[in-house]
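Readers should treat all values here as calculations from the given coordinates under stated rules, not as data from a laboratory. This is a predicted model, so every value here is computed, not measured. Cβ atoms are built from the backbone, for glycine too; each structure is taken alone.
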Structure I
Amino acid sequence: MNDFTQLMFFLAPALLVAISVYIVLQKMLKNDEAQRNFILKKTSRQATVTIRLQAYERLTLFLERISPASLVLRIHQQNISNQDFHVLLLSVVREEFEHNLSQQLYISNDAWETVKAAKESIIMHINESAAKTNAENSSLELARLIVESYTGDGKSNLIQAAINMLKNEAKKIF
């Protein structure tokens, strides 16, 4: 028994040291893993912020591009009829919207719904203006009516409201 006691006398401290080393190594590994996860999340967050800001920029640009004054000046062609110009305007608005559909992933649902409402109001305004003109007349008549009636009927507030909402959300990212 004397030999067993001596053996335990030497093994007990070694066992305590081994357990202590194990505990310390486990804590170090957990801290290292937590630090790597933090760095990964930080890097991921930075990339996401960049993508989200680009989405806000693209949707703001979309809204500016479909505002009647901008749209008519950019798209107007004098040698086409009101009817052809009407179809062209609608197709450009829809193409611009479809080009930016994926941006809804990076903005709030409220902001997306506001952007969609602004787009729909522009389409409605174009349709209403086209209904007031003779389809065979020059596109200049429709262009003038769209721009003049848009600035006077308060619908321009929808585009500006959507732009303001996008700006406010973008500011919250920081």
Structure II
Amino acid sequence: MTERKILLLYKSKYGSTRKYAQMLKAKLPCEAVDLDAQRVPDLAPYDAVVLAGALYASDIAGIGVLRKHYGRVADKKLAILCVGASPYEEEAFSQMKARNLKQDLKDIPVFYARGAWDEDKMTLKDKILCKMLEKHIKSRDPATYEPWMKAFAEAMGQHRDWVDEDYLQPLIDYLKDS
């Protein structure tokens, strides 16, 4: 069997998705394209296309690029890697998929990797939004916290890095599978 030619498109705001892109490139031969620095290359030569994007308020960074080019990649093996600060939680993951993957994109396999939390790297807008969210969460009884709320409350004011190449294994297995 010949090796699949893979294109990895990624969009990273604070660096975790970029780390995962670098790890994936080291483990699996692929061309990695930073969507903030490069244009989408000609898609014709690739057998598989992966979009890696951070999650911000349940939106997948870079999903618009996949939507825009879907007609040219629909016949290829496709996958999405979402990177978020919260621990994986099935209900939240299902809601995120329903929000982002509509119509043609709904059947694309989605994988999850936990990223990092560093308020020092955040934009002023993100810091303000996080402070507002923190105030809202702290107004609730901790016994009623959803898993993401608990993780958020624990991370506030801390530097956390959960980036781990083990999160990539299901995606790698999927891409290697004929």
Structure III
Amino acid sequence: MEDFKKAFFNTDAQCTLFFNIKLKCRFLDKILPIITYIGSAAVTVSICALIIGLGDKKARSVGIEALASLIISHIVVEILKRNICRERPKNTIGKINVFNVPIDLYSFPSGHTTAVFSIATVISIYSPVLSILCFPIALIVSASRLYLGVHYFSDVMAAIIIATVVSVLLHFIFLTIGMQI
């Protein structure tokens, strides 16, 4: 089991370093610290609020479901972060580029990734054509977390799974209780 853990950590670190070191360039150094904020609580809650406040009845329902998915998935993220207590890559990987972006104490799973994938999944369920826009944005935000050295690859992958599962399950719950669009 110890060999598996070591192999997993090494693979995870190598994937993280690919984004953080191999892709490094001045353009990404400038743009990704800005793009990463799309996954922040302020931006994602604001997106949901705008959809709810400015949309028609159908859009309001999508916004409410996206906000519910955002809240529930973040409860899951916070429970995992506080129980797993995984240190961030900057504390465990020697040769990593560090950027000055605000972070909380623990790494697993990525909150920014969870947030953008929660919203992208809900929007895509109701409007599959918008998935062409939503998922690439969510993937770029997720990649920014790796590039900025604040998350491991597995943090981001776990976040994508959490957000997608919560969003899909919540959608079926909303349909079951009659909150359909």
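Couple of notes before you dig in:
- When distance in nm of label points 7 Å out along Cα→Cβ at positions 15 and 135 is calculated for each of structures I, II, III, structure I gives the greatest result.
- Value 2.9, calculated as distance in nm of label points 7 Å out along Cα→Cβ at positions 87 and 127, assigned to which of I, II, III: II
- Computing mean count of other Cβ atoms within 10 Å over residues 7-14 across structures I, II, III gives 9.6 for structure I.
- Structures I, II, III were shown, and helix-only ellipticity at 222 nm (-39500 (n - 2.57) for each DSSP H run of 4 or more, over all residues; to 500) at -11000 was computed from II.
- Between structures I, II, III, the greatest calculated value of distance in nm of label points 7 Å out along Cα→Cβ at positions 103 and 143 is seen in II.
- Computed 15.6 for mean count of other Cβ atoms within 10 Å over residues 63-70 - originating structure among I, II, III: II
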